[in-house]
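The structures considered in this document are given below.
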Structure 1
Amino acid sequence: MTIRAHALTKRFPGPRGSEGRTAVDGIDFTVLPGRVTGFLGPNGAGKSTTMRMVLGLDAPTSGTVSVNGHRYADSPAPLREIGALLEAGALHPGRSARDHLRWLAASNGIPHTRVGEVLELVGLDAVAGQRVGRFSLGMGQRLGIAAALLGDPPVVVLDEPVNGLDPEGIRWVRGLARRLADEGRTVFVSSHLMSEMALMADHLLVIGRGRILADCSVPAFMAEHAASYVRVKAPSLDDLGRLLQRQGADVVREGSGSAAELRVTGLSAPEVGEAAARDGRVLHELTLVSASLEDAFMTLTADAVEYHAQTELEGATR
């Protein structure tokens, strides 16, 4: 089972006389089975719109998107083909967790015994009879995941699945996604938590302003967009910096006083240490600092962010 998009485009009309907005702009991608594909992008990049088009909730303006060669809306039993979590809060507050899943199972010809299995899987079996209106955000999220897994689908689409979950729940979702992929399923996950995506995903799709910015494995993404450097602290930093520049390094001094350090690129940590030793210099710190997935993501999407917050308060008054 694969998800394929070709020239997928979605434009939303604007007020009368205006041009409107292009949320997704002619993108092509394939989500393959047997791996977790992470779907990343800044707010407003087009992630949710793309997922809604995969599930037939939004109609493309042009282009196509298919699940296993056909439109998801054409499936006779959708929950048996693709399970999805888009809006965890889309629940009837007066219905119990068990009854919510029972009517979903009945509508797709799924045996009622499966309801108990998924409730136990997500850890809600003890509260299955409670009304979901009393559920916390995390409990609602678990129920949404249970609904996505109800039909034992070969394709699973999860939009921000760890929202509202505690650390144990976040780790559980991570393990669940990995286990589903290891079973040969197609797993498509959107998240803003880069630290989790770094641990969960095998492959990344990065979107910005409606266009695909990257479509590659996590190691390839890091190799291209993550910059590592060597942090050096020592007496006489300026003299050391000039020494390292003569060795071909790019050197930037940051901080002041006891917090001053050099950020060195172009030389490895052993090469920096050896150059200092040959010149008889003492080092107080020599550390290779590897960039994170978050750093690489921010570097790639810097020009694709629509909503920039100020980093400092301006004009604050008492």
Structure 2
Amino acid sequence: MPAGGPKKFSYSELIDATNNFSNQIGKGGFGVVYMGKLNDCRVVAVKCLKNITGGDADFWAEVTIIARMHHLNLVRLWGFCAEKGRRILVYEYVSNGSLDEFLFQNVKQETNKPVLDWDIRYRIALGVARAIAYLHEECLEWVLHCDIKPENILLGDDFCPKVSDFGLAKLKKKEDMMSVSRMRGTPGYMAPEWTRPDQITSKADVYSYGLVLLEIVSGSRNFSQLDSKVESDQWFFPRWAFDKVFKEMNVEDILDHRIKHTYDSRAHFDMINRMVKTAMWCLQDRPEMRPSMGKVAKMLEGTIEIIEPKKPTIYYLSED
């Protein structure tokens, strides 16, 4: 990538690189992703954006800012195309796909992904926390991700996590991003304040991260009911997990059943305990009760003490 910023690709170059956009490898709220290969043989992920406003110069300025965000756990942006109204981003290709493909496997899936062990899961959780902390606290430009979920966490060859789609909310109009009528994110991962006339802050990302952290531990979607004894209209995954860990003192009940047999309380208890306690702090209903992402990373590292969190509530529903 040139020292002055990201490379500006022509649309014809990207047609050639992607074989006329023939190999779709992903699709999300911001657009469709295709695999491509540049003239220098680098494999890339080419994202065709939708609903992006502003002129070419504005787009270039925003993309240049995003391209300067360098962190081990962020996907690298190599270039873009702004031609004839098109808005396309060119990223590094991350070989192992997204975290959801490893966490939520089912018999219908054709691919055989390995089951991630506890140490890899912890490394993924910590790497993602550090990446989001970088976006919130270390960038010259303050960046909200607005869509933290397993589909936006990619895994490299060594399962090094890389957060994708960061900064894309910046390419939208700022008033859109803050408007409750135009909510950002994915149902199931959105913080409660998105449903209220509150200003959206970095703590919305913290909440979404807390849900992902519980999913890393459990291997289940946070909106999948794991306990038949609970009425479906009363099901709230964080509250159920809190009771298992802090009331019943039985952390094994929330562990991914595929690797529960590998759980060794001597080797893994401290690590899993930190992950669950941290998740519960992230999932506090009130944004001001949640830690910053920088503090979240320290909690996972074990460099600061984690006091017992308050039980997460279903938004403003009162406790029984």
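Just so it is clear, none of the values below were taken in a lab; they were calculated from the coordinates. Just so it is clear, the model here is predicted, and its values are computed rather than measured. Cβ atoms are built from the backbone, for glycine too; each structure is taken alone.
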>> On FRET efficiency 1/(1 + (r/R0)^6) of positions 25 and 113 (r between Cβ atoms, R0 = 41 Å, to 0.05), which of the structures labelled 1, 2 is highest?
In response: 2
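So if we calculate relative contact order in percent (Cα under 8 Å, 6 or more apart) for every structure here (1, 2), which label has the highest result? Write out the running numbers ahead of the final one.
Details: 1: 20; 2: 14.
Answer by largest value of relative contact order in percent (Cα under 8 Å, 6 or more apart): 1.
One of 1, 2 was used to calculate FRET efficiency 1/(1 + (r/R0)^6) of positions 153 and 217 (r between Cβ atoms, R0 = 30 Å, to 0.05), giving 1.00; which?
Numbers: 1: 0.75; 2: 1.00.
This figure was derived from 2.
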> For distance in nm of label points 7 Å out along Cα→Cβ at positions 169 and 289, which of the structures 1, 2 scores highest?
Replying inline: 1
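Can you tell which of 1, 2 yields 24.6, 78 when Rg and Dmax of the Cα atoms in Å is derived from it? Please list the in-between numbers first.
Details: 1: 24.6, 78; 2: 20.1, 63.
Going through each structure in turn, the value belongs to 1.
If mean count of other Cβ atoms within 10 Å over residues 41-48 computes to 17.9, which of 1, 2 did it come from? Can you show the working numbers first?
Details: 1: 20.8; 2: 17.9.
Working through the options, I get structure 2.
When distance in nm of label points 7 Å out along Cα→Cβ at positions 105 and 209 is computed for each of 1, 2, which one produces 4.9? Write down the numbers at each step before the final one.
Values: 1: 4.9; 2: 2.8.
Derived from 1, not from the others.
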